[in-house]
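Scrolling down, you'll hit the structures one after another.
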Structure I
Amino acid sequence: MTLLHWADVSRETLNEVLPEALVVLPVGAIEQHGRHLATGTDALLATTAAERAAVLAAERAGRPLVLAPTLQFGASDHHLPFGGTLSLTPETLLAVLLDLLRSVAADGGRRVVLINGHGGNVGVCHAAAAAASSRHRLAVAHVDYWRFASEDPAGSVPGHAGEFETSLVSAVRPDAAGPVEPRTYPLPDISATRGVTVHDAAFWTSIDGYTDHPERATADDGAARLDTVVAGLAACLADLTETL
């Protein structure tokens with residue numbers, strides 16, 4: 001099937017394909033990623049995963065795929081104290097996503113998948129998908145790209161600027177991953193209650209804004225992990241072209 005990049009084709013082309021296509025919209029963030037990773041990490045990884053997966057999925061998709069430009073900014077207020085962060089409030093991000101989904105519907109689109117690259121966007125993407133489906137007669141799916149990574153017993157997936165993200169960035173954009181000093185202090189012991197998600201601003205300060213052990217990351221590990229993510233995401237996209 002066809003893979004088109006929304007920004008590279010004319011309105012006539014889009015008018016023709018959108019009623020039958022699956023629109024793929026990556027959602028990222030621009031925020032601090034410790035002292036060692038570029039602030040555009042989440043946008044970079046969401047874009048990379050979406051683009052590579054769309055290419056693979058197009059080979060077996062049941063309908064055309066249209067890859068929209070990445071929404072670069074996300075809900076990152078919890079990173080503002082560290083600097084280097086451009087954040088939308090959750091309310092603003094929800095409004096932006098709803099406007100974009102409304103636009104897709106007005107343009108004749110009927111199917112959209114949000115591919116998210118930032119933990120702080122998860123709830124907002126879910127809410128936007130639900131609201132747009134009822135307001136605009138759209139079928140909207142939401143998936144976080146890291147869900148297709150292999151399970152990590154150490155809990156580093158996805159983490160934040162930890163081993164997982166640092167390995168992926170090292171593989172995709174080595175110039176965006178700087179040297180990492182090994183931690184000289186133990187990570188806090190965070191007890192987890194099953195089925196509960198806890199948000200605590202003090203946690204980020206206690207770990208200097210990044211999780212686990214990025215010094216253990218390698219580009220080779222990142223390339224292998226990215227291949228796993230892309231394969232799983234491509235299968236998901238191909239399946240969505242049959243079920244949405």
Structure II
Amino acid sequence: MNQRAREQGFCVLYPEQSQDANPSRCWNWFKHNHQQRDSGEPALLASMTLAVMKQQHIDPRRVFIAGLSAGGAMAAIVAAAYPEIFAAVGVHSGLPTGAASNVAEALMVMKSGELNVVMTGKGRHLGAAAKAPLRPQNSVPTIVFHGDQDSTVHPRNGEQVIAAVLGSGAAGPRVEQGVSARGRRYTRSTRHAEHGRAVTEHWLVHGAGHAWSGGSAEGSYTDGSGPDATREMLRFFFEQQA
């Protein structure tokens with residue numbers, strides 16, 4: 001992302017989670033007090049974004065948010081909570097908003113990708129948060145990347161992110177198959193609005209696990225053999241204000 005920022009002339013903000021707030025330094029996407037506007041981590045991230053926009057004189061029409069795993073789940077929450085700030089969102093190996101309300105539900109949804117049920121010692125039952133995933137009044141254009149061999153966050157979650165944006169009655173996607181420069185196959189599903197601009201893209205990367213597709217080997221949780229998620233997300237983002 002740094003390389004792209006230097007080449008294309010945009011700013012990137014990298015918020016870091018405190019270990020006091022989460023032992024794994026992950027965003028608390030599964031806690032109800034961090035799933036809504038003007039509360040918890042979404043409010044903090046929105047405030048940080050606004051501060052950088054002011055400091056760097058950022059065009060308010062060209063502000064986007066993206067993340068991987070817990071960061072992807074939190075990106076979806078923040079975009080849904082603040083659609084007036086973010087023109088688009090990228091969710092890589094993440095989960096939809098409102099997928100869980102506690103750690104037990106989070107672990108189950110991560111493993112199964114099923115939003116309507118959670119497991120207890122007595123069997124399956126409806127989860128409180130999972131009954132009705134949150135949706136913004138004005139859905140933010142969304143691009144999703146997910147490996148179909150992800151054993152940490154089930155790839156069904158990527159489908160649920162797209163479904164939460166589109167709602168019921170959405171037209172079928174335009175589907176294409178492709179192969180990355182390093183031989184990784186993928187399926188790309190795109191849905192367009194009436195004006196012709198893509199409102200969702202779903203990249204299912206075949207054979208990939210829980211890692212940023214096309215990422216640098218110098219980073220953690222990256223898979224350099226996949227299609228370049230950074231490039232494709234940026235292309236999707238900038239098309240929103242073309």
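Starting from the value 3.0: which structure in I, II was distance in nm of label points 7 Å out along Cα→Cβ at positions 142 and 166 calculated from?
I
Comparing Rg/Rh (Cα atoms, Kirkwood Rh) across I, II, which structure shows the greatest value?
Checked I, II; max of Rg/Rh (Cα atoms, Kirkwood Rh) sits with I.
Given a computed value of -13000 for helix-only ellipticity at 222 nm (-39500 (n - 2.57) for each DSSP H run of 4 or more, over all residues; to 500), which structure among I, II does it belong to?
That value comes from structure I.
Rank structures I, II by relative contact order in percent (Cα under 8 Å, 6 or more apart) and report only the one at the top, that is, the highest. Write down the numbers at each step before the final one.
Working: I: 25; II: 15.
Result for relative contact order in percent (Cα under 8 Å, 6 or more apart) over I, II: largest is I.
If you work out distance in nm of label points 7 Å out along Cα→Cβ at positions 70 and 214 for I, II, which one comes out largest?
Top value of distance in nm of label points 7 Å out along Cα→Cβ at positions 70 and 214 goes to structure II.
Every number here is computed from the coordinates shown, using simple stated rules; none is lab data. The model shown is predicted, which means the values in this text are computed figures rather than measured ones. Cβ atoms are built from the backbone, for glycine too; each structure is taken alone.
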